[in-house]
Structure 1
Amino acid sequence: MTRTETLAQALPGTDGLGAKLAMVVLGSLLVAASAQVSVPMWPVPMTLQTLAISVIGLTFGARLAAATLALYLFQATMGLPFFAGGGAGLPHLLGPTGGFLVGFVAMAWLTGWLAERGFGRGFPRLFVAAFVPALLLFVPGVLWLWAITPLDLQAAIAAGALPFQIGGVVKSALAALIVAGGWKALRARRGSA
């Protein structure tokens with residue numbers, strides 16, 4: 001399958017190293033901000049992080065999206081209050097949400113990979129590219145939750161996956177709408193230039 005241009009690649013001035021570094025840093029700050037919009041639930045809070053990650057993956061492509069999430073994890077693990085509720089440090093990465101946090105890198109990469117492989121334009125394809133990786137995020141998230149808590153697998157699924165399914169559909173749809181809107185704005189700008 002051939003690679004197609006992502007929205008970030010289509011924007012003028014984004015092909016240089018400085019622009020890519022700025023995108024990665026700004027993307028990590030977006031994920032950190034989205035972690036603060038949180039509904040406290042045990043053992044996994046509900047946040048807007050997957051929405052931000054989907055938008056980043058759909059916009060940046062696989063490598064830059066994965067680098068963005070790796071930087072986010074590094075920043076939070078090193079003490080910046082970037083995890084949900086202003087949390088920071090290695091204990092958060094090793095706690096009940098650790099599978100989800102590490103899975104964010106894979107989610108970002110897969111979302112970007114799908115965007116680069118023909119799923120980066122048009123609402124239906126953008127939705128698929130956002131929803132499938134968000135759904136797969138529950139694999140490492142639930143398995144980690146099962147491994148480090150007293151919950152059995154069924155209880156880990158009930159606590160770490162089931163409450164998030166409707167939100168996952170909504171956030172995937174919002175990400176697809178945001179990126180589709182970005183493509184529409186870019187086409188309009190090119191048409192008026």
Structure 2
Amino acid sequence: MKSHPKFERTLVIVKPDGIQRGLIGEVMGRYERVGLKLVGIKMLLPTRELIEQHYTLDPEWRMKTGLKTIKGYHDKGMTPPESDPLKVTAIVLKNLADYMTKSPVIAMVWEGAHAVAIVRKLTGGTEPLTSDVGTIRGDFVLDSYSMSDNDNRVVRNLVHASGSVKEAKDEIIHWFKKGELFDYSLFIEKITYGTDLGGILG
């Protein structure tokens with residue numbers, strides 16, 4: 001029954017800085033060790049069009065991102081590059097496309113109970129500086145919003161992870177064709193999801 005929580009899926013992208021720093025295995029290992037199952041993976045060099053479409057799958061993303069970015073500048077006592085949220089987002093989107101097309105990325109789909117929330121928890125907050133120790137971003141990245149704003153670039157945080165179940169569904173369709181995702185079983189699922197542990201000792 002595909003409505004069971006164990007079938008929830010989420011998208012993860014190891015970004016160019018994650019590739020260049022050789023952290024692919026470390027990232028994947030964090031998700032594997034918690035019990036998630038990899039059901040799709042590929043390496044590709046994204047086009048600017050693919051990246052721009054990815055970040056604008058949510059029709060409200062442009063306005064929300066522009067307002068959040070402007071607020072971030074003001075909170076740090078800095079002057080935003082534009083006062084119009086949509087113009088600010090245009091700059092952000094250009095910087096994102098510049099960043100995400102600099103090298104190949106690895107796109108993955110992970111499956112398991114509460115996959116979206118679990119992956120977000122393991123990955124850490126968007127800003128590495130304020131991400132908790134023990135998370136991927138908290139353990140492996142030095143970057144901050146103040147530094148990236150000062151340098152007029154996007155924050156480098158190794159990994160993209162879907163923010164909600166709906167976002168994950170939209171993003172997975174954007175990055176993967178149906179035949180590129182796999183349904184299969186792992187022995188560990190009997191321990192993770194099984195209702196009867198009888199017979200384990202023989």
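Read-outs: derived from the displayed coordinates by stated rules, not from any lab. Every value quoted in this text rests on a predicted model; they were computed, and no experiment measured them. Cβ atoms are built from the backbone, for glycine too; each structure is taken alone.
Comparing structures 1, 2 by relative contact order in percent (Cα under 8 Å, 6 or more apart), which one has the largest value? Intermediate values should be presented prior to the final figure.
Working: 1: 24; 2: 34.
Between 1, 2, the highest calculated value is found for 2.
Given a value of -13000 for helix-only ellipticity at 222 nm (-39500 (n - 2.57) for each DSSP H run of 4 or more, over all residues; to 500), calculated from one of 1, 2, which structure does it belong to? Could the numbers behind the result be given before it?
Values: 1: -22000; 2: -13000.
Structure of origin is 2.
If Kirkwood radius over Cα pairs in Å, for residues 17-96 alone is calculated from each of 1, 2, which structure is the one that comes out at 12.7?
On the way: 1: 12.7; 2: 15.4.
Comparing all candidates, it corresponds to 1.
From which structure (1, 2) was FRET efficiency 1/(1 + (r/R0)^6) of positions 57 and 129 (r between Cβ atoms, R0 = 25 Å, to 0.05) calculated, if the value obtained is 0.40?
Numbers: 1: 1.00; 2: 0.40.
The structure behind it is 2.
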